[in-house]
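What follows is calculated from the coordinates using simple rules that are stated; it is not laboratory data. The model shown is predicted, which means the values in this text are computed figures rather than measured ones. Cβ atoms are built from the backbone, for glycine too; each structure is taken alone.
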Structure I
Amino acid sequence: MLDPRSVKTNLDAKKIVEERGLTHIKVGLFDIDGVMRGKYMSKDKFFSSLDSGFAFCDVVLGWDSNDQLVDNVEYTGWHTGYPDAPARIIASSCRSLPFEGEMLLFIAEFDGEAEKICPRGILQRTLARASDMGFSVLAAFEYEFFLFNETPHSVREKSYQNLTPFTPGNFGYSVIRNSVHGELYHSLLQLCEAMDMPIEGLHTETGPGVIEAALAYDNGSDAADKAALFKTFTKVWAQRSDMMATFMAKWSAEHPGQSGHIHISLTTNSGEAAFFDSDNDYNMSDTQRHFLAGQQRLMPEFLAMIAPTVNSYSRMVPGLWAPLDATWGVENRTTALRVIPGSEKSQRIEYRLGAADANPHIALAAALASGLYGIEHQLEPLPQVKGNAYEQDHPAELALPRSLMEAANRLRQSSAAKELFGEHFVEHFAATREWEEREFRKHVSDWELSRYFEII
């Protein structure tokens, strides 16, 4: 029988469906916020969709993570009637769903005009740009997430307060924790292997119930797909175990934030390491230096793509392991960009700014496109930071926006963003981020009530 990950063509996809005797197949795509949206398709519909595409309501590009309809975008809305948009199934994305018997999952992406703002489409165009420049992209994502002994019902009953973490206290890299709960760790590792999103490293982080997973390196397209699937199915795995996982950037003021770091390197299309040069300091090639400079230069303008929620900015405060300026350093975890010297295979840059709440396709597109821009324009980075970046003053041009609204405005005004991602995406994405902040401003927080209710 055909292995799901050996499926490469539409004919392969049809063959494996027939071999498994499936009447229905699960198909999903990722919305602006990185949430997987999908449905079961009948076999006949699936086969037809492989050959000719299918239609998917474009509302998923025009609502927020709470299914609230965004009212400030041009592409879709009440003014368009929320029509269907063309979409295509990616045959090579085929995966088994271990907890659904013989069920198969396929990733889809938008086509036509909708592709201009489709998150996966943005990344594919950025990867094509890299290829045209003579480069292939390798990337890997690292995610921190909190686990709770809660259910979707219990967190609502508790109003998301006084939740019970999976484990108590601070215990980073704990062998005790991962041994006591070995079966649970093993089940996640096995799920990720079965779905071809393998974990390279899995350990407890500092904080009650927090875990960090480092996904294995892959080509840029597959790395982002696997990151998005990992976030989705870690949540599924947790809820099927009567727990909940959250990838919020900052779920509690009392505990550390959650990062979504991205490791990136380039190879030439002939297979040579583009970032490695043993004759230069830190083994940094000219290509890596220019790439780093582009990332540094454009980080303040692209921040909304990396930190896309109001909550993202709760993490970006001094002393919480989140950069506040577009700094870089060598093996320095206090900077936004960490150069990691190594061999031809391991020389890379860690884009440390990212939070766990970002859409992986959009975040990688931003981190990659900015680096390619640096190569195209032969940019040079500002001097590296040595020591604690949080305690040093940095040039004003490196300061990052302090709110989602400010970040959205910077993105909309960025000529580089329009050049790299297209005006349609920039305008649409910036508008959705402005909507997100506007929705937040309608909210009255517990902090405001306790501070102002009696006294003011």
Structure II
Amino acid sequence: MTEHEIREIVETQRKFFYTGAVLDVDYRIQALKKLQSCILKYENEINDAIKKDLGKSAFESYMCETGLVLSEISYMLKHVRKFSKEKTVLTPLAHFHSRSFKKPSPYGVVLIMSPWNYPFLLTIDPLVDAIAAGNTAVVKPSAYSPNTSEIMKKLIEECFDKEYVALVTGGRAENTCLLNEHFDYIFFTGSQTVGKEVMKCASSHLTPVTLELGGKIPCIVEKSANLKLAAKRIVFGKYLNCGQTCVAPDYIFCDKEIKDRLIEEIKLQIEKQFTTDALHNDHYGKIINRKHFDRICGLIDPSKVVCGGRSDADTLKIEPTLMDHVTFEDAVMQEEIFGPVLPVLTYDSLDEAIRKINSMAHPLALYIFTNSKAVARKVTSECGFGGGCINDTIIHLATSEMGFGGFGESGMGSYHGRDGFRTFSHYKSIVDKKTWLDLPMRYQPYSSLNEKLIHMFLK
């Protein structure tokens, strides 16, 4: 798509927004219902597209993408009227007689830029929140998942006029053109490198942003943990989508006393969940492209592999891989892995582990496995991270009742449910001052009596 075409879409959407049509909550509800119907209509095609791009099974596609989107739509349909209402707040006595309230309002024309690892979920989920809040939207999915982009384009064009929601395909050239345009809000999910560029471009127009990024996510296993259950849940969270999950555990940080037992339990779980031949398991996906395949393979140190390690360049598959005797100086610990490779590191004391984690870039998530409430409380209080789980992995993002977002280097802002509505809304603070009474004390000339009254009201 050309620069002129992109600019025309943005201008058309801005004109449409100012007609006021999207301010009508019923209009938004009908749009969400239409989107819901289209997703159900094209569910099989969506699954097929995700399968082509990432090798995901239909079960996994529904569990982790389509089903979560439908759940978000259902949540918004249930709550959007309540979220859209003005909220009356207390009025200071000095403002007598007035009504004070906060009025949620859409930003206007928003840009949603999504990644390739969960191409349907991470594109349509924020779109649902943007529509619910009353915005128009330009959607730009990743060029690395072309099949999913194509079905989303078909779906969106069937549901919406371009003046309301438009999907732009393409690569870096289109991204650059979009970021040069003046949007009222930008929502970006992706890498820290691109996130910095998005923020830089947004600053030229003073456009507010939400950045959902990533980082090296620790999975602490304390010595009191149920190791069998911990291994089961860690293997699920780590190797889901072949590790190409922004909140997947990036490394295990465990008490040195239980490391060997934990490794044995993880090896058993890898075999149980993915068989002894994961490379030929139809329910186990693939790496998105050869570039990422080669990068991940380059992080595997064969001398430290205790499980897995094999790969197939023709199918872009890498076995669920476990590495032992890893240090923070190893190559695998210098970047976000974003693949099915799990290094195991140890600590001597929990305080040491907390200090180490806090000395690194703030992660998007953190997981702690323990049977001690005091340990769980200590870790979740003292470590800096976006969100996480106690005795599980990744499930904290699969709810509309809590916001999902990063912290520090892992991003800013959040979405899902009420938080998503708030992200795509700005709240006008309004005082409705009545006309039947006008207190004279604020007006000049000032008097000693009025000064006493001011001191009485404002303290």
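Overview of results
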| item | result |
| --- | --- |
| Source structure (of I, II) for Rg and Dmax of the Cα atoms in Å, computed value 21.9, 71 | I |
| Origin of the value 4.8, where distance in nm of label points 7 Å out along Cα→Cβ at positions 39 and 351 was derived from one of I, II | II |
| Parent structure of the calculated result 2.7, given that distance in nm of label points 7 Å out along Cα→Cβ at positions 151 and 367 is the read-out and I, II the choices | II |
| Source structure (of I, II) for relative contact order in percent (Cα under 8 Å, 6 or more apart), computed value 18 | II |
